[in-house]
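What follows is a group of structures, each given as structure tokens.
We did not get these values from a lab; they are worked out from the coordinates using the rules stated. The model shown is predicted, which means the values in this text are computed figures rather than measured ones. Cβ atoms are built from the backbone, for glycine too; each structure is taken alone.
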Structure 1
Amino acid sequence: MKVVILSFTQAGTRLGERIGSQFRNEGITCQNYAPAGYAFADILPFPDNPKELIREGWGETSFLFIGAVGIAVRYIAPYVKDKFTDSAVVVMDEKAGHVIPLLSGHLGGAVELSNQLAVWTGAVPVQTTATDVQGKFAVDVFAKKNHLYFTEREAAKQISAAVLDGKQVGLWIGEGLVFEQEDFQKSCLKELILCGSQEELYSFAEEHPVIVITKTAEEGRQFVESLAGSLWGDVRNNVCGCERKPCILLLYPINITAGVGCRKQISKELFEKGLNDVLEGYGLEPTQLKQLASIDLKKEEPAILAYAQKYKVPFATYPAEQLEKITEVSATSRFVKQVTGVDNVCERAARTADADGELLCPKCIREQMTVALTETEVTLQF
């Protein structure tokens, strides 16, 4: 998480300084900006065009405006797109009376951020999101909480609308995903109907929107296609047996770590093809990657960095000494040992980055590269 704080008055800047220090004490990267007259120490002066701060960090940085809501709106207006890609934007007055999650409240984390700021400052959080105000199930909050990937944004919007209209939503949880029945029952999510069999789901889906959660992307897409086809005909070719189109939201976990090794200066295209080919072999997609991992010799490898940027996946590297702490690997290489200091980069990197995960794919060789995959168990929480 990275936070940028923008203040516009002396009082606001002092408040921003205290909040910025709190973020940094929590290990969160934070940078304060203020007009030149109020800038000092860790607080930088605004650049000539302050809106550039927003443009450069949009979609990856959370923004806290200490000042008027109108100022924040004018700053962010050119960059607002949708809640799935927008930055979290929070506004607070300079006396810390109120804090408002202005944009990307759930998926971006603005609601969570505003609640944390309220704890630190005593400000009153002002929630305006309908599901929060009504105390109803929010599928975007559920997905973020459980590290699940959205596949159909329009379906997510329809489900939220249905919930707010007092309608029920079907829920199907595929094999390999763990959840506690007691946890589900205690959550009192009256909007969700947990379907215990495919027959029950098919019957429910005839009149209601449904959420399908599966372990892999491929499994999910096949299941959704089968469900939609049985109810509405050949959906792929837009041949439906009724006027109403299906509302099926597929979610699947972001729980895969890919350990990678490669030759120096491997092409970006070859690296992407090799890694995606391995993922596809396990029914996975790049959207299920929670992180990439390798040896620190590869921390500046252009192909890996390009892949991480394209798919927005964190990339971590480790020194050979740390990778060697993994006691067993499926395969070794003397040549790799001579070059890097360890006999197996990909598998050791994956297991180092994902210490609690299970090895899903041992060392797999592709042209000029190797890949290993680990998988973190998914326990759904409601």
Structure 2
Amino acid sequence: MRARLRGAGVILAGLCLIAGPVACGEAGGVHEPGRPSGGPVRIGVLLPDNTSRFYKFDRPLIEKEIHRLCRECTVETVSAQHDVATQQQQMDAMITKRVEVLVLDAVDSKSLRSSVDDAHKAGIPVVAYDRLVEGPVSAYVSFDGAKVGKLQGEALLKALGSKAHNGQIVMMNGASTDPNSAWFKRGALAALQGKVKIGKAYDTAGWRPENANLNMSAAISALGADTIIGVYSANDGLAAGIISALRAAKIDPLPPVTGQDAELAAIQRIVKGDQLMTVYKPFTPEADTAAAMAVALGRGKSLGTITTHKVNSPTTQGIPAVLLTPIPVTVHHIKDTVVRDGMYTIEQICTPKFAAACLKAGLTR
């Protein structure tokens, strides 16, 4: 069971979590009437898939906080199984049911625009969760993507040291259709450009590990195994595919590989020494903020006490937003981050397969 990182009041005040300001303007869809203050609110939560992250962490946290803030509220959560058409159908169904608010983590930010438009026309505000979908969304909560990429790039450069001048890296970015992917890439390039040669760069379709594996295999064939000194991987899933390709090519020792999301398998790879680092995005403040936004909008209240910044999408200016601060995790920070916050226990991380590595890393005695 995860420990709560902070109380909702601290989260909404934004202490120590909020990133720098983003462009301002007027956002669409913020003043939908919703239910009268204090009345029951029906909230739909649409997640892109049922990976361990979304269904083990985000879903229960969002639902728990909504019910804490609004005991009489009802929540329906669905997974799109990473399929755009499925998520569009789920949006249509919830609009037909006349839910008061939708919390949407879009499979594809562009493809869901028409569904967001339909919700807006029906007077249903949409809270964009983790990924900024196009269309007239009423609010947005996520982590500062440029900071994520910068942390990854800086960690990779630090690990390379003087080798950065004598080889080349591979950049494995996420799906080209995901605005978060471009955000991460921008931050990473700010840290890496001019300091290390980027031999190959890929946008990985669907964020799928198997596609990252194919891309990495192609990079090894094109560049030569001996010239690759590191890999920028946008998240942990891609890192798994990358490391598998490096091992298949019998590259030893493995070059440093970055990651993101603090997946359990990634934490174990970091303990073992196969992965350099990951970026931990504490799910509790993100989920709690989304819940607070949804309840406020459902009751027809202003988001003024919740949001602290405004962001722009390709279609909508000045969207009220909360941008949270990500945390880098290497083998030296596991106890002070994911273990301290109750995301994983030492027992979950240090299974018999990783017992020796955990002992060496100081996680066990």
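Remarks
- When P(r) over Cα pairs in 10 Å bins from 0, in percent, for residues 170-337 alone is computed across structures 1, 2, the figure 8, 28, 25, 19, 14, 5, 0 traces back to 1.
- Parent structure of the calculated result 24, given that relative contact order in percent (Cα under 8 Å, 6 or more apart) is the read-out and 1, 2 the choices: 2
- In this comparison of 1, 2, the computed figure 3.2 for distance in nm of label points 7 Å out along Cα→Cβ at positions 114 and 202 is attributed to 2.
- Sorting 1, 2 by percent of Cα pairs over 33 Å apart from high to low puts 1 first, with the largest value.
- Label whose coordinates, when distance in nm of label points 7 Å out along Cα→Cβ at positions 98 and 282 is calculated, return 4.0 (choices 1, 2): 2
- Source structure (of 1, 2) for distance in nm of label points 7 Å out along Cα→Cβ at positions 138 and 250, computed value 2.6: 1
- Computed over structures 1, 2, FRET efficiency 1/(1 + (r/R0)^6) of positions 106 and 322 (r between Cβ atoms, R0 = 41 Å, to 0.05) reaches its largest value in 2.
- Highest-scoring entry among 1, 2, by distance in nm of label points 7 Å out along Cα→Cβ at positions 82 and 178, is 1.
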